[in-house]
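Some structures are shown below for you to check.
The numbers here are math on the coordinates, done by the rules we state, and not lab data. Since the structure is predicted, the reported quantities are computational estimates derived from the model, not experimental observations. Cβ atoms are built from the backbone, for glycine too; each structure is taken alone.
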Structure 1
Amino acid sequence: MPRLGTSIRTITALAIAAAVAVTAAGAASAKRATTLNGAGSTLIAPALAVWGPAYSKTSGTEVNYSGIGSGGGIAAITAKTVDFGASDAPLNPDQAAACSDCVQIPWALSATVPTYNIPGLHSGQLKLDGTTLAKIFLGQITKWNDPAIASLNKGTSLPDLAITVAHRSDGSGDTYAFTDYLSKVSSAWASQVGPAATAVNWPTGVGGKGNPGVAAIIASTPGAIGYISVAYVKQNKLNWTRMKNAAGNYVLATGPAIEAAAQTVKSVPPDNKMSIVNPPSSSKYKGAWPLSTFTYVIVHTSSTQAQALRKFIFWALTPKAQHLISNSFLVFAPIPKVVLVAAEKTLAKVH
């Protein structure tokens, strides 16, 4: 029978060994802390700048995101160089075929805004309708004091100043939403430029990369008009255009106006592809912003990061996460319940 001291020494040695093993396991676990890498839409970038740190604080998972444009995000997730892509434009048939096991999940709701730099005009003073906006981007209206613009802005002094059109030079979900709107309100646009697309052959104008690039052109060019995501209008202190919606009201891209546009969604198709631009003239949508859009996270259904992706995306869809970006600075709007249900159903396919 061993002596008591020997037994104690043996037990102590075992306890120390166990403690060392636990410490080593903990260190290894810390080294394996999950990181999710994403790329794509610049529209969603301000939201992810808020979501990333907030989610990391509660979960320990780091979320890295690069705003390279929706087209770049689709290419990156297709090539599996990122864990998730982000796009304000749903996948077209060719993209869906190339990323055959990908699903697109609506996870935020925002808007694209025509934005201008007209000396003497402050934010919200310029009024435009869809037809006139299309003529400007077709290059048919070239001066700010054109009769077509003047007729919409009676009592407002418009300068004899050349219009500089600013548009995206990269594949962009904002371009998709913008051209989706123009093709629905202008037959001339639809026939001369075509339907909604992330990139088009612009009849006129100067290209800028990403929302920051277009915002920079507008800010530095008197007479410029372009389209950018609403968060970038706020961040760069640019001027908001009042757009005439189908109900005949001139509205700004506020949270409630974006939310009103999303109420047009009554059911969600299996691929989650939705267009909410140019809501109908019903009084129900009298305050709706006509260039509202959903933005999507795109993931492979089979992924080594599946568990971490499911948790992060599910968290982003929660009321708490949606509230974090639904404020006067970022101007995202809460996703309607019918869309949330569809999003969570699609998320369940990721494994």
Structure 2
Amino acid sequence: MPTQEQVMKSLDTVLAPAVKRNITGLNLVREVAISDKRVKVTLASTGLIVEAQDWIKNKAKEAIETLPEVNEAEVTFTEAKPIDLNQVEHIIAVMSGKGGVGKSLIASLTAVSLKRKGFEVGILDADITGPSIPKMFGIDTHPGGSESGILPVLSKSGIEVMSINLLLPSEDDAVIWRGPLIGKTITQFWEEVLWGKLDYLIVDLPPGTADAPLTVMQSLPISGVIIVFTPQDLTAMIVRKAVSMAQKMNKHVLGVVENMAYLYVPEIDKRIEIFGKSRGEEMARAAGAPFLGQLPIDPELAKLCDEGNVERYQAEILDNISELLAKTVPVTRI
């Protein structure tokens, strides 16, 4: 008689058509019943159109019946809400006190660094009026799904992504909404998107400390915050505002990242601090958190982002971020 572990392993080979992630990773398997040589599996139909359900049903049945000592497999579906299926171990918010400091870039690179370490990762783009995550990942596919739930889009390396830009007719369309509607959309991205089983969900917050960041802090079980800044003098005050918000919301500041710290000119082998002297250590002290490192003004990185290839970027800071998160907010599932 087959074991439940064997049945689950066989179901790892069955991919959900719209998102191309296996049904166990999406946490669609609700029940496995084994009796003699007969196996009955119940799956959630969340986010699946009828055609997808039929396809998955046939593939799951075929996969189970390849197991030794299985004479018959039965696959049925039941309804479930995405929020009841999602098992996200840690949610990391990336924030800044002001716009234009590279918050979305750091959110993307954080997800990339964790994915390279073998973790299951997603990105929730909560910057509703200024979404840039899909562009950096080269994603222009509309999310799949049904009335029961939305399926995120998978990046080239397997990072789940959800952004308002993926739902618009054109990526150039402006989102001209007031605060309550923006807040509702962010909440829906958490509650109505089938994230499945994730080790880390990275949330790209809009800048500032107003409605949208507040919605995320109050509505999502945030494990910690990464704060992004640039070297300008004005940054000190802005960073303290962001730190103050995180502390008042009882959210742990995991670390700070300094972006656009310098420009390296290889012809003269020199770093030019265009925006002033580094304030990394100072900001780390202000935040009471580790200084994760610096990102330079890098034409190669800018090119990769414009081409939708941010996942190809290599830098020491990526290892610093993933190692800190793996240590500070460790995953128990792996």
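Across the set 1, 2, mean count of other Cβ atoms within 10 Å over residues 82-89 reaches its highest value in structure 1.
Taking relative contact order in percent (Cα under 8 Å, 6 or more apart) as the quantity of interest, name the structure among 1, 2 where it is greatest. Working shown, then result.
Values: 1: 23; 2: 19.
Once relative contact order in percent (Cα under 8 Å, 6 or more apart) is worked out for each structure, 1 has the highest.
Source structure of the calculated read-out (helix-only ellipticity at 222 nm (-39500 (n - 2.57) for each DSSP H run of 4 or more, over all residues; to 500), -10000) within 1, 2: 2. One of 1, 2 was used to compute semi-axes √(5λ) of the Cα gyration tensor in Å, and the result was 49, 20, 18. Which label is that? Structure 1 accounts for this read-out. Taking FRET efficiency 1/(1 + (r/R0)^6) of positions 58 and 290 (r between Cβ atoms, R0 = 30 Å, to 0.05) as the measure, the highest value among 1, 2 is held by 1.
For FRET efficiency 1/(1 + (r/R0)^6) of positions 218 and 274 (r between Cβ atoms, R0 = 41 Å, to 0.05), which structure out of 1, 2 has the highest calculated value? Don't skip to the answer; put the middle values down first.
Working: 1: 0.90; 2: 0.65.
Top value of FRET efficiency 1/(1 + (r/R0)^6) of positions 218 and 274 (r between Cβ atoms, R0 = 41 Å, to 0.05) goes to structure 1.
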